[in-house]
1. Ranked by mean count of other Cβ atoms within 10 Å over residues 3-10, which of P, Q sits at the highest value?
2. Quick one: helix-only ellipticity at 222 nm (-39500 (n - 2.57) for each DSSP H run of 4 or more, over all residues; to 500) came out at -12000 when computed from one of P, Q, so which one is it?
3. Comparing P, Q, where is mean count of other Cβ atoms within 10 Å over residues 11-18 highest?
4. Comparing mean projected area of the Cα convex hull in nm² across structures P, Q, which is largest?
5. Given a value of 18.0 for mean count of other Cβ atoms within 10 Å over residues 43-50, calculated from one of P, Q, which structure does it belong to?
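None of the figures in this text is laboratory data; all of them are computed from the coordinates on show. From a predicted model like this one, the values you see are computed outputs, not experimental measurements. Cβ atoms are built from the backbone, for glycine too; each structure is taken alone.
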Structure P
Amino acid sequence: MTGIMMDSTVVVAKEQMSCGLDDEAVILSLKKGVYYSLNPCGNRIWSLIQKPVKVGKVRDTLLEEFDIDKETCEEDLLSLLIDLKNEGLIIIDDSRPS
């Protein structure tokens with residue numbers, strides 16, 4: 001289990017800065033002082049999670065915009081989100097509404 005589900009809410013962490021370069025993104029972790037770069041698909045994901053959003057909504061947007069099957073999209077999306085979470089660049093909220 002990844003800890004991130006399609007109904008999890010994800011948003012970028014406040015302790016980072018990012019900018020776009022052509023169709024890629026560069027992110028600076030203010031906590032770690034480390035730069036990260038994202039390819040065009042990763043950049044699109046990054047732009048979609050600037051405000052809190054359900055992971056499933058991000059997946060649906062990617063399926064509309066990229067030529068990719070649902071299973072591959074979900075696997076790649078969750079893999080990237082796990083990496084971003086492990087680096088402290090995003091926050092995952094799994095709390096259920098009361």
Structure Q
Amino acid sequence: MSIDERLERLADRHEALSHTVELLVADGEKTAEKIRILATVADQNETRAQRNEGRMVKMMDAIGSLQERAAQMMDAIGSLARTVEQHQRRLDYPESR
């Protein structure tokens with residue numbers, strides 16, 4: 001193989017390597033852009049998650065208040081039921097007073 005053939009072959013390899021590097025750089029730029037987009041989406045999701053956590057805390061507080069009120073109502077209903085039973089006994093058996 002002559003020097004000219006070797007130089008030609010090296011030039012071809014150099015061109016192929018240059019082309020490959022250009023493709024890799026372009027792919028790297030695309031990947032970097034995708035990573036930037038994903039980072040933005042992750043930040044947005046973090047913000048949403050924090051907002052939803054705040055909402056969840058408020059909902060849990062509201063549920064706790066509703067449970068307390070339901071318990072109070074059940075106590076009041078139980079008290080009313082006992083009162084009704086006592087009045088019913090008085091009406092059914094007036095002489096037992």
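1. P
2. The read-out comes from structure P.
3. Greatest value across P, Q: structure P.
4. Q
5. Of the structures listed, the value fits P.
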